[in-house]
Structure I
Amino acid sequence: MSEKLNKQSVQGWLEKRPGWKTKKDRLVKEFEFKSFRDTIVFVNRIASLADETSHRPEIDIRGEMVRLSLTTPEAGGITQRDLDLAQRIDFATSAR
């Protein structure tokens, strides 16, 4: 099991990753798209990443907006697994 990261470690990571924020022991980022179809394509891409890493984000879809929330419940907060998945999400979205 991954261990919960301290706030300083998470803050240092956040400084290098625009758009990500913390909210109640979670990493959160919102993405906006031009169409609902683009939104669903993005969510499917995230689902593939989640399957590859065996780590599931919370996904909230509101029309052309998606909010992703990452945490590791068994650790009680943000772990390296969350940071790694967030980084993969950023890489995948930079290719869109």
Structure II
Amino acid sequence: MKTITIGEIARIASGINCKIISNGKVHFHQMRDYNTETKTFAKKDMTDLNKNAVSHLLQKKDLLITAKGAKFYCAIYNCSGKKAVASSAFFCSENF
């Protein structure tokens, strides 16, 4: 069997750590905000990003895969037209 790296078949990055800011301009998706029944994120927490973190903005159809916990799940990010990033509790696989 030939061994390949994940990077050969997908682009995967971890989410980011950031500070919650009440008047932020970017949605910050965390595991606790994900509703497994409705498959949606509660849009509670907001943050702001510095120019180095802009590359972590989620794109339509990105996969968010839990990186921690006893239950593993995957969510498909459906762009609401608003900027969003995922917390470090997720692996993010780019849609390409």
query: Which structure, out of I, II, was helix-only ellipticity at 222 nm (-39500 (n - 2.57) for each DSSP H run of 4 or more, over all residues; to 500) derived from, given a value of 0?
result: II
- prompt: Hey, Cα Rg over 2.2 N^0.38 Å derived from one of I, II reads 1.04; which structure?
  reply: I
statement: distance in nm of label points 7 Å out along Cα→Cβ at positions 25 and 73 gets 3.2 when computed on, of labels I, II, structure II
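Every read-out reported here was derived from the displayed coordinates using simple, explicitly stated rules and does not represent laboratory data. Just so it is clear, the structure is predicted and the values come from calculations on it, not from any experiment. Cβ atoms are built from the backbone, for glycine too; each structure is taken alone.
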